[in-house]
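Multiple structures are listed underneath, in structure tokens.
Only the coordinates and a few stated rules stand behind these numbers; no lab work does. Model, not experiment: these values are computed from the prediction. Cβ atoms are built from the backbone, for glycine too; each structure is taken alone.
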Structure 1
Amino acid sequence: MNAADGQLAKPLLSLDKVTTYYAQMRILEGISLQVGAGELVCLLGGNASGKSTTLKTILGLVRPRAGRVLFAGEDVTAWPVPQRIANGVAIVPENRRLFGTMTVRENLELGAVLRDAGTYDADFERVYTLFPRLHERRGQLAGTLSGGEQQ
């Protein structure tokens, strides 16, 4: 709720009745959720319950057969993955997949390759503000970070 005008704030991310398949196997059926700016949300469920598919659908790696994905109020369902990433949609996989012989900064630069080059400095400052430890260790080899720091 926006206290200034009494209006409900638009969610940053919405899934609207999303149904997703792998081949003929239905994985998600009619999933709807909303996430507001600054909210932390956790998807819980057993193995093969659709958690990863939900995230892959948000990023565009899996296309829904029905429903919509909205980001910042805009329907991004048909957007390709690079366009979603360029607009701020990303997932952090649980497996770390870092280049251990490269520095923290070099790994971050690889992750930013699809971003607008003109925003790199601001993007890195934002990352370093959110994760000050990365700033402290930006020159350190990524493979020497703890598991949690790598993730």
Structure 2
Amino acid sequence: PVIGRILHKAALARFTRTLSTMFAAGVPLVEAMESVAGATGNILFQEAVMTMREQVATGQQLHLSMQERMDLFPNMAIQMIAIGEESGSLDEMSAKVAEFYEAEVDNLVDNLSTLLEPLIMAILGVLVGGLVTAMYLPIFQMGNVI
């Protein structure tokens, strides 16, 4: 559950960052969606983005096609994209969404590493303790023989 959340938010950040970069470079939205699909690194996002690309090519707004996949795209991201579409600043708004989710991923990874550090130390302690016991046990058994 924790790692899945991190991967989902990372894919969402890659989606919005790539969309922002492509749109800011002047690439038409339909063409940009093809590159964005490959950049997500997640098969679910790739399929969703390709479906969204087809819908955008027929004239549907991007945020409306994103609403059909609420399982992948959070409401906040959809609303920010909608504001970007309506105001004509899709590249800026998608960059802000990307910054938000990149910060979320950083926070989740920091929290995960904070939780894992004591666990790793305990595992290493058990391994070192087992190694020391395995080394000294024969010496103690020799003392009992004499």
- Computing helix-only ellipticity at 222 nm (-39500 (n - 2.57) for each DSSP H run of 4 or more, over all residues; to 500) for each of 1, 2, the value -29500 comes from structure 2
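For Kirkwood radius over Cα pairs in Å, find whichever of 1, 2 sits highest and give me its label.
Working: 1: 17.5; 2: 18.0.
Going through 1, 2 one by one, Kirkwood radius over Cα pairs in Å peaks for structure 2.
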- Task: Given a value of 2.6 for distance in nm of label points 7 Å out along Cα→Cβ at positions 78 and 126, point me to the structure among 1, 2 it was derived from.
- Result: 1
- Who wins on mean projected area of the Cα convex hull in nm², for residues 30-93 alone among 1, 2, i.e. which is largest? 1
- Task: Assuming 28 is relative contact order in percent (Cα under 8 Å, 6 or more apart) as calculated from a single structure, say which of 1, 2 it is.
- Result: 2
- Message: Tell me which structure, out of 1, 2, gives 4.6 once distance in nm of label points 7 Å out along Cα→Cβ at positions 102 and 134 is calculated.
- Response: 2
